[in-house]
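**Student:** Once you scroll down, you'll see the structures, which are given as structure tokens.
Taken together, the values in this text are just the output of simple stated rules run on the coordinates, not laboratory data. From a predicted model like this one, the values you see are computed outputs, not experimental measurements. Cβ atoms are built from the backbone, for glycine too; each structure is taken alone.
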Structure I
Amino acid sequence: MTTQRSFSDILGRKVPTIEILDVGAMATGQERYHGLLATGLAQVTGFEPNPAEFARLKDRPGPYRYLPYFLGSGGPATFHLTRYPGCSSLLMPDPKVIDMFMTIGCADAGGNFHVVKTEPVETKRLDDIEPKVTADLIKVDAQGCELEIMRHGATTVSNALVIECEVEFVPLYKDQPLFGDVQCFLRDRGFVLHKLIDCAGRPFRPFNTPNPFLPMSQVLWADAIFVRDFTRLDAFGDDELLKAAAILDVVYASYDLVGLLLAEYDRRAGTSVRQAYVGDLQKRPSLSVKVLNIMDHPA
């Protein structure tokens with residue numbers, strides 16, 4: 001069994017602790033950022049307001065802290081609990097759109113987006129959480145509410161290095177913001193779209209395909225990865241260069257951008273960490289590619 005090397009060991013230089021903020025932390029398997037935790041580089045603050053899902057997380061051992069809050073504008077809202085918990089949202093699923101596509105479903109009781117009950121809830125603003133939440137990596141998956149959460153967490157968001165945000169390209173929920181709205185908001189706060197991963201879609205009904213969980217033509221959602229603007233490396237502190245490099249290598253396989261960040265660190269510090277990193281890449285059996293891949297599972 002091969003033990004994963006820490007990014008600190010690869011560079012021969014300690015990477016400061018990476019703070020991860022996971023909004024919508026429902027347990028669906030090993031987190032994408034698991035490699036950072038496994039090598040002792042990170043700790044997590046997670047938000048999961050669904051009581052059943054929070055109960056599965058709250059006593060989890062390790063560098064985790066979970067809070068059962070609905071994030072939003074800081075006022076009352078309505079939670080729509082769906083047949084598949086991962087589709088539950090503070091927004092109402094839109095059957096007019098959802099039922100155009102194979103396998104997902106809303107109006108029918110067997111559909112993932114079918115609302116089984118609603119309940120009134122109170123939301124909290126991310127920037128109002130005490131003690132204050134800090135984050136180098138933000139992962140936000142809140143079923144159409146991502147932009148609302150970030151708008152009311154603008155200070156937290158602006159201090160991040162990398163943001164993973166689920167985005168939709170058609171409105172699966174009523175009145176939800178789409179990818180372009182999220183991209184404009186983050187652009188105005190100093191972030192650049194880096195890549196799209198786990199792109200997903202479905203065939204239009206009633207078109208039958210061998211795998212109805214793959215898109216025939218229409219992309220519906222994806223995870224959009226945004227990074228602090230790499231054309232302005234002066235916006236990164238020295239420690240932030242190392243932390244961003246670790247996140248982008250371990251979580252997102254963005255080896256070329258990692259090299260750019262480490263070269264800037266070398267320029268400032270008179271070190272040779274980029275050379276050490278490239279040497280490690282050359283020894284790896286293979287390099288995974290994570291960009292514009294199609295998600296192939298019944299989410």
Structure II
Amino acid sequence: MMEQNLSLYRIFYTVAKTGNISKASKELFISQPAISKSISKLEASMNVTLFYRTSRGVVLTEEGRILYKAASSAFDTLEAAGERIDKIKTLGIGHVRIGVSSTLCKYLLLPYLKAFLEKYPHIKITIACHSTFETLEALEENKIDIGLIGRPNDLKDISFYRVKEIHDCFVATKSYLDNLSIRNGKLNEDAIFKKGNIMLLDEKNITRMYIENYFQEHSIKTNQVLEVSTMDLLIEFARIGLGIACVIGEFVEEDLNSGALIEIPLEKPITKREVGFAYSTKFPITGAMQKFIDFYES
């Protein structure tokens with residue numbers, strides 16, 4: 001029924017636009033009698049007269065002008081949509097919404113984005129900076145398409161592709177450790193955590209939870225904890241000698257190699273973690289999203 005009505009509206013729109021049944025017949029490749037019959041059928045269904053017939057063609061009635069205005073808007077919208085879809089197919093235009101923490105964005109996502117946009121310059125990228133928990137919620141609610149996250153324990157309805165393995169470690173400047181030793185004597189692992197200013201991400205972060213589990217598993221006690229909202233701030237605070245920061249080792253490699261920061265040796269090293277791209281399997285994959293998936297998997 002909908003397709004039949006749409007066909008009648010298309011015929012009406014073309015006749016009104018050309019002002020002539022003969023011209024409409026040529027444009028639509030439909031016989032003039034068939035067009036006249038379709039107009040009569042539409043008028044009967046609406047119980048109105050849409051055209052006055054004249055020797056020169058047809059003229060819209062008041063009701064016809066109202067319908068033509070609505071039909072023009074509708075068909076213009078459909079035509080614009082068709083043109084946009086054609087551009088998407090021919091130029092690869094699309095939109096990918098990515099959720100990522102500011103740290104992973106800086107150290108891992110940016111190189112991917114640079115290379116991806118060089119290959120697909122017409123795809124729009126939107127980035128929302130979230131923690132892993134917030135990114136998972138956004139995936140669940142279809143507010144983003146793809147997340148770059150630490151691997152969650154529960155992968156229900158989530159496709160996860162590992163990008164990198166990371167290790168958490170505790171770092172500080174040599175001067176901070178020397179001063180801590182002067183104040184508290186010879187330092188061992190227990191003394192470092194009990195006497196030092198331990199800087200951690202806030203409690204809403206998956207990394208913080210991972211470290212807290214490590215502390216509990218190995219009965220490590222801390223007396224002074226400074227909570228920081230981002231990994232970048234943790235690294236900067238460690239660099240200026242404010243305390244002992246729990247950071248991702250791969251993100252401070254230059255500092256460790258140069259000696260600007262020193263990694264605290266642990267009797268039992270923290271187990272490495274995985275970070276990667278994830279998307280919800282509950283929602284359809286768009287063309288642009290598939291291109292991004294194919295890109296990072298290759």
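**Student:** Assuming 0.00 is FRET efficiency 1/(1 + (r/R0)^6) of positions 7 and 263 (r between Cβ atoms, R0 = 35 Å, to 0.05) as calculated from a single structure, say which of I, II it is.
**Tutor:** Working: I: 1.00; II: 0.00.
Derived from II, not from the others.
**Student:** Say we calculate relative contact order in percent (Cα under 8 Å, 6 or more apart) for every structure; which of I, II gives the highest result? Numbers along the way, then the final one.
**Tutor:** On the way: I: 17; II: 20.
Ranking I, II on relative contact order in percent (Cα under 8 Å, 6 or more apart), first place is II.
**Student:** Determine which structure produced the value -15000 for helix-only ellipticity at 222 nm (-39500 (n - 2.57) for each DSSP H run of 4 or more, over all residues; to 500), calculated from the coordinates; the candidates are I, II. Don't skip to the answer; put the middle values down first.
**Tutor:** Details: I: -7000; II: -15000.
Answer by label: II.
**Student:** Tell me which structure, out of I, II, gives 0.4 once distance in nm of label points 7 Å out along Cα→Cβ at positions 47 and 71 is calculated. Please report the intermediate quantities before stating the final value.
**Tutor:** Details: I: 0.4; II: 2.1.
So the calculation was done on I.
**Student:** If Rg/Rh (Cα atoms, Kirkwood Rh), for residues 55-150 alone is computed to be 1.32, which of I, II is the source? All intermediate terms of the calculation are to be shown ahead of the outcome.
**Tutor:** Working: I: 1.02; II: 1.32.
Going through each structure in turn, the value belongs to II.
**Student:** Turning to a different aspect of this structure: Consider the structures I, II: one of them gives 3.0 for distance in nm of label points 7 Å out along Cα→Cβ at positions 111 and 191 as calculated from the coordinates. Say which. It would help to have the intermediate numbers written out before the result.
**Tutor:** Details: I: 3.0; II: 4.0.
Source structure for this number: I.
**Student:** Can you tell which of I, II yields 1, 5, 11, 15, 17, 17, 13, 10, 6, 3, 1, 0, 0 when P(r) over Cα pairs in 5 Å bins from 0, in percent is derived from it?
**Tutor:** I
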